[in-house]
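Structures follow.
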Structure 1
């Protein structure tokens, strides 16, 4: 049988148990929580010890900047406590197309070459950082991490098929200082 799955991406991190009925407070790491945490959705956990298990969403609601999620397999606070710190993973093959040529999923950007307009390679995109002030590309420049604002003036071209992002950084931005 052919492998039709995409890669797994982190869509949340379990922060703590909430209440006595097994509900969990989740820090969201996805732009589409309404899809990822929809009733009946299945997510895989990756626990700190490296083990994993599948969980099915029974309910989800917003609460104080986090998502409170109840899973069918987690019925008590004691079980919920064992999941503290676990990453929640989803398969990228389940994502719908964005429909917008200027919108990208984080996993599509990770691993792309970062290069200047003249083709000079300056590094590799290691992750998208979602900060309160802006979205940033975290770029590895031979062991030095540089954060680049993900705005059209500095990142005028994203070429997923070509495996690259083109940068037009202001002087000093890529110096890592």
Structure 2
């Protein structure tokens, strides 16, 4: 994937990073760090991955979840060689209306594959209580406003968790979910996703 930020996994070049604590960090994470500790992505959101993920979500091509999750699992194992794994995998939930329309939540499927491969239990304590419109085409500010109070926690969580999603774009969704988890006593939130834009 080339040089990436050690926190948000965004692509970086020599002119736009700082070397901190033996890892590269993009300027955005230095000046405005996200609420999560680190993001691990299987790959970049570009062809052919973008098409595969679109087919997964909208054409029920669920086999793409398994193959891309195996790539993600390898990246995770490399990223945690000196760090303990999270104690629970929390899939980013869909609102019940969207779940009924689609018939499945791709984040649930990814979390189940990772759970089976890595022995980390999935946990569905996080739910989406606000039916937010699609985020495509929205600015980062609009995305944040769109997601305000979108999530709810049903039960307590372990101190270290990973939020699991298919694609992370601006990070607004995972940051909003992380904020809620941290306010409920979680101490460390990591993000695991199939693709990062």
Structure 3
């Protein structure tokens, strides 16, 4: 029986043909166009009900469209990760970086991604950095990967899958989480 991988997130997640691209896994996709981190937090019960072996979390770009701060997005992402770890202690978690957009948002996206990269390991989650593959030096999404400086094209998805496959392999080679070592009181 293949391992189950559940994708949650926004339209980038929803638009991925994950079952076709990852035939070695039992893939479910709960991504939805327009979703922000708020909707992902609100739908965590659906994730828990499905009891997946792994969860891929890819969300955050739509929050920027609503002019939410990096702190707002990071707080919600921390809530998602904490709730997943609490309610599904054995699940493997892969957090995907917020992809680049127009250059005006580069500093905000960089800040979000820096925080996610640092926070994910504290909950035994793995971080997947797509930013470095999709962004130009000024932080804007490379024109090779988007026709409108926002939505991902087929080339961007090819990059995502090329990074995702080895990330999932590593994720499934590791134990799902570690429990704290009890310290005896003297």
query = Thinking only about distance in nm of label points 7 Å out along Cα→Cβ at positions 30 and 110, which of 1, 2, 3 has the largest value?
reply = 3
ask   = Computing Rg and Dmax of the Cα atoms in Å, for residues 54-101 alone gives 13.9, 45 for which of 1, 2, 3?
value = 1
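Bear in mind that the values in this text are calculations on the coordinates, not laboratory data. As the structure is a computational prediction, the values presented were derived from the model and not from experiment. Cβ atoms are built from the backbone, for glycine too; each structure is taken alone.
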